[in-house]
Structure 1
Amino acid sequence: MKFGTSGLRGLVADMTDAVVAGYVLAFLAHLAGEGRPAAFVLVGRDLRPSSPGIAAACRAAIRAAGVDAVDCGALPTPALALEAAAQGAPAIMVTGSHIPFDRNGLKFYRPEGEITKADEAGILAARGRVPAPAARPGGERADAQALSRYRARNLDFLGQDALAGLTIGVHQHSAVGRDLIADALSSLGARIVALGRADVFVPVDTEAVSAEDAEQARIWAAEHRLDALVTTDGDGDRPLIADERGVFLRGDVVGLLAARSLGADAVATPISSSTALERSGWVARVARTRIGSPFVIEALERLAAEGARLPVGYEANGGFLLGAPAPAPGGGTIAPLPTRDALLPMLALLGEAARRTAPLSALVAEAPARVTASDRLTGIGAERSGPFLETLAADPAVQKRLARAIGVEAVLSVNALDGVRLTLSGDEIAHLRASGNAPELRGYAEAADPDRAVALVARLLAAARAELDRPRDGR
């Protein structure tokens, strides 16, 4: 197992009770080593088949350390994070997010929010000094209020009947928040059409929507005369939203529109998000980061320390982070939640569309015409992607060869903050990076036209594959 862009991930076959216990005990030891020993720990899980057993192993390890384990059951990751903040307790979410069912993971939370990269290093270091089992084991209890707290926070945001008149499809698949989302949108006045509920785990990746899913969205939108279609990834922290035509909005477009709707004055976002943010002029300050919510959270904290009134963060996967209390259209304020959330950006966009009696496509059209696309090469481990990306970042000849292969004239600049991001002639961008969660090489492209962005990322990955397969002597 290893830490990636968000949490600890590994093959289910490798996540034995002993391995899981080792990481859980290391997390507790790390907190204790900082002078913040836990009295109890909240544990939640997603709906993948391995999650109940791994969650049980987490709770057993917590009890063995003499700490009480609180079983929050199946719920979205942001709901667990909100409950941890409310109770002032650490939390562990068992989820592999969007990755296939044969993998799973653990997300660790301090009472104040998601752990940092420094915490990850502390947990790994603590694995070598895990204490012996406690003389008196901790207890266990269930907590059913986390879901209701999360539901109330989001319902209070828009106010009663804010979505009246909208017909919204909810693609339920195996998302852990599928019933919650349908209930929340219905309670706000929308007519809900439940679609695609699955009894097996479906790995929905909000950054790499399949052609089949895109076509299904268009069919559903037309068949049910939808104003929008919404869903999330497996653990409910990344939204996926389609407009009235069934056309999916890219996650960075969702984030940009949500930031404008909330009145944010500062945005933290990874370099994989489109430059429509800077071109829009809708926010005063922008902080670009490496890919991964811990980096976005660090930037959010810096923006707040530098005087930002309402800093928010978003990622190209659609996850949205609220760094300060925000005024709510329904009156009052909505409390901060500095971890990825799927429901708030959904409500921000749907609420604005309802208030303005405008289709979602009209809101999207108000943003600068910068379109991103992404895809991936699977089966590419770090032992292959690492050397390739290092060479690409350092060797102009390789950059030029890659540019020719994707059909552009020149590479204007290179950014190696996270992988290799190439600014190309023609006002386009190509970006390659190794996934932090799976043996994959991810490709991103930005252009002014959606068809061009899709074509560019396809050419980019084809060129990357050719480079990876090129003999070491370059012939």
Structure 2
Amino acid sequence: MESFLRQAYGGKASQQLPRYTAAVEAFRGQYGAGEIFLFRAPGRVNLIGEHTDYNHGYVMPVALDKDVLLLARPRQDNLIRLCNVEPKYQPFSFEIEEEIPISARGHWSNYARGVAQNLAQRMANGSGKRLTGFDGLVSAAAPFGVPRGAGLSSSSALTVAAATALAHFNGWQPPVEEMVGLCSDAEWYVGTRGGVMDHFIAVMGKRDHALFLDCRPGQDGSYLTHHEPLPRAYSLLIVDSGVKHRNVGNDFNRRVAACRAGSGLLRAPFPQTTRLRDVEDIPWHEIEPYLPEEMTPGGLAAVGIELGDIPGITPETTLQVRSRCRHVWSENRRVQEAVKAMTAGDVGTLGRLLGEAHASARDDYEISCPEIERLVALLTASPGVLGARLTGAGWGGCVVALVENEAVEAVSRRVQEAYEAQTGIQPSVFACLPSDGAGLLAHINGRDG
């Protein structure tokens, strides 16, 4: 077992061995002796490129070694049975059909249900093949699993793990975009919807690399992606503020609406505009005069600009148009500059860009909070830290910092102690080992120990 763990986790393989051994024993205790397939799907941290994805912009995420482990055994019928090493997640089962009843809101089974339903529908529209299910066990508990509620995409990792197992057992080998589409659509079933970034990095992660992703699909449905090597002498340090996301309601939706408003207002002077991405090559001083500081959907409708159906947005909602658009316009440029800096090995510029991205997210997009600001201040004041910023949707969650390898331990200790003293919250701090994307790690036959 240690050999394939080294391929997945490098020098951290020995730390993972007890986790995998316990998971195999738990699987056999639940389902009996026999073969076991081991799948994993990583969480992610977004290095730079925040709130650009739904504006058809650029992002640069990194796959984590914090992951969702799924042990599975194929079945001959269409039943899926899943249990979890964490007792609070109760076992469940369902049959794979083109219409699968959803479980209670927030129930962890819905991620597997969404994947199975969507794949069943795709198969019905294609080969007509009936899907077979599997018996499975999930291991995603701390300290090795993706932290939940921290903005590191634990739900997408579970979705991708389930999709990877189901695809393997049914001989489905789709292009990357189709697998990403399946997983992204599955989260519609659950009732949430983000961009495609989380699923792309979970599928396409590469050891020691970030993934540049252009979130605008081409006419053939493909996306432009390429991997960028991370600087070897530096680590990505992730600090969980302990503050759960405060956004998800109207705060997030108002920003989506403000960006749509900006696109609509820019369409007259710049007819090619469908998203803010379309004005990326136009200097900001030429764009700014067409964007008011504030506007309401009602005022926009009066000049023929409709925002579409956005929950929680009324005709009287005040939208901060100029500042929100300025963040997206500038953030897209920062991502492109970050790619150039990484290619050139210019870590100083990369660190500076992280700081500028944080300032823009705080001041123009206003998605920070006092706890995040304390963490960023503590990190940027620490020797060996080149830059730090909030990562994820905002209003809590995590901060990512670029830190010299030799300084990681000292910085981690200093930030933990100071942050707890200032807030009473003990933060989780870990250095990210950028990992490969989802896949089958190993096949243990019935005779293996």
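What follows draws every value from the coordinates through simple rules; no lab data is involved. All of these numbers come straight from a predicted model, not from anything done at the bench. Cβ atoms are built from the backbone, for glycine too; each structure is taken alone.
Annotations for the structure displayed:
- Which of 1, 2 leads on relative contact order in percent (Cα under 8 Å, 6 or more apart), largest value: 2
- Structure (1, 2) behind the derived value 2.8 of distance in nm of label points 7 Å out along Cα→Cβ at positions 236 and 316: 1
- Test item: distance in nm of label points 7 Å out along Cα→Cβ at positions 124 and 404 calculated as 6.1, pick one of 1, 2: 2
- Of the structures 1, 2, the one that 27.0 was derived from, the read-out being mean count of other Cβ atoms within 10 Å over residues 196-203: 2
- When Cα Rg over 2.2 N^0.38 Å, for residues 244-347 alone is calculated for each of 1, 2, the greatest value falls to 2.
- Among 1, 2, which structure scores highest (criterion: mean count of other Cβ atoms within 10 Å over residues 84-91): 1
- Answer label among 1, 2 for the case where FRET efficiency 1/(1 + (r/R0)^6) of positions 172 and 284 (r between Cβ atoms, R0 = 41 Å, to 0.05), calculated from the coordinates, equals 0.35: 2
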